[in-house]
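Undergrad: The next part holds the structures, each set out as structure tokens.
Throughout, read-outs are computed from the coordinates displayed, never taken from laboratory work. Every value quoted in this text rests on a predicted model; they were computed, and no experiment measured them. Cβ atoms are built from the backbone, for glycine too; each structure is taken alone.
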Structure I
Amino acid sequence: MIKSRGWNFNWKGELKKVGTEVYKLTVVNNVDIIQGLISIEDKGDHIFVNLIENAPFNIGKKKLYEGVPGNLLAFACKLSWDKGNQGFVPFISKTKLMEHYNKTLGAVNVFDQRMVIEPREALKLIKKYFPDLK
């Protein structure tokens, strides 16, 4: 269950949207605590990320885990790749995070605040966060 306290986005509302899927990231030894959430939509030729968010305790200098957004975006890239879309994953970024997403994920700005993870960078993310896949 997704409790709203401390989260910036309305995840309960996101779960109700038609065509949208919400995934949670947990750790193996504690599947009851959500580390981060991602909302995606299958657009046929790509997977679009509607929302992505760290759990409140994974934000700032004292965060519990690093790499939560990278892990969630790698998952979206993997879904895109598995559907034959070469890992293309576009999303709209907050302005202050655009440079960060470029440096850490290899996402490129295509216009305004729209960014995309292209095939080469998608493969890097998939290999980084899913190393056991061949």
Structure II
Amino acid sequence: MYSNEILNRFKKPEYAGGLRGANGTGKAGNEDCGDIVKIYILVDEEGIITNAKFKAYGGVSTIVACDVACEMLIDMTLEEALSITSHDILEHLEGGIPENKSYSAVVVEEAINNAVEDYYKRKEREEKKANEEA
């Protein structure tokens, strides 16, 4: 059902875990189907994602899609991150997950978008607070 490459990535995901200092966090998923994803991003002053991690509750395809997405995110601008689609994630997996599990990439795409949105909201709050203090 899954390729050896996919199973190996599932067993040892490189980007699993929390991210201390993350300045963007996005959650997505459906508790009814059981897949919950949280993506953490660390963005530098130039708007470049310097690190990304994930926590997920789900099956093989969800864990692997998260891991691949985090790998893709590193060194991207926020605008580039917003352009990542579920199709891009699946393409990066090179057909390694069954078609009926492709919804996992949709959940990951949504979590990425939510993480970037959270970053912008946090930045806006920081700027507002700085302006009030000035």
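Undergrad: Say we calculate relative contact order in percent (Cα under 8 Å, 6 or more apart) for every structure; which of I, II gives the highest result? Mind showing how you got there, number by number?
TA: Values: I: 17; II: 30.
Top value of relative contact order in percent (Cα under 8 Å, 6 or more apart) goes to structure II.
Undergrad: Of the structures labelled I, II, one was used to calculate Cα extents along the principal axes in Å, giving 59, 31, 24. Name it. Please report the intermediate quantities before stating the final value.
TA: Numbers: I: 35, 32, 29; II: 59, 31, 24.
It was calculated from structure II.
Undergrad: Figure out for me which of the structures I, II the number 25, 58, 16, 0 belongs to, where P(r) over Cα pairs in 10 Å bins from 0, in percent, for residues 54-109 alone was derived from the coordinates. Walk me through the numbers before you get to the answer.
TA: Details: I: 22, 48, 26, 4; II: 25, 58, 16, 0.
That value comes from structure II.
Undergrad: Consider the structures I, II: one of them gives -15500 for helix-only ellipticity at 222 nm (-39500 (n - 2.57) for each DSSP H run of 4 or more, over all residues; to 500) as calculated from the coordinates. Say which. Write out the running numbers ahead of the final one.
TA: On the way: I: -9000; II: -15500.
Corresponding structure: II.
Undergrad: Next question. Looking at FRET efficiency 1/(1 + (r/R0)^6) of positions 102 and 126 (r between Cβ atoms, R0 = 30 Å, to 0.05), point out which structure of I, II has the largest value.
TA: Working: I: 0.95; II: 0.20.
By FRET efficiency 1/(1 + (r/R0)^6) of positions 102 and 126 (r between Cβ atoms, R0 = 30 Å, to 0.05), the leading structure of I, II is I.
Undergrad: Check the numbers for mean projected area of the Cα convex hull in nm², for residues 22-61 alone across I, II and tell me which is largest.
TA: Largest value of mean projected area of the Cα convex hull in nm², for residues 22-61 alone: I.
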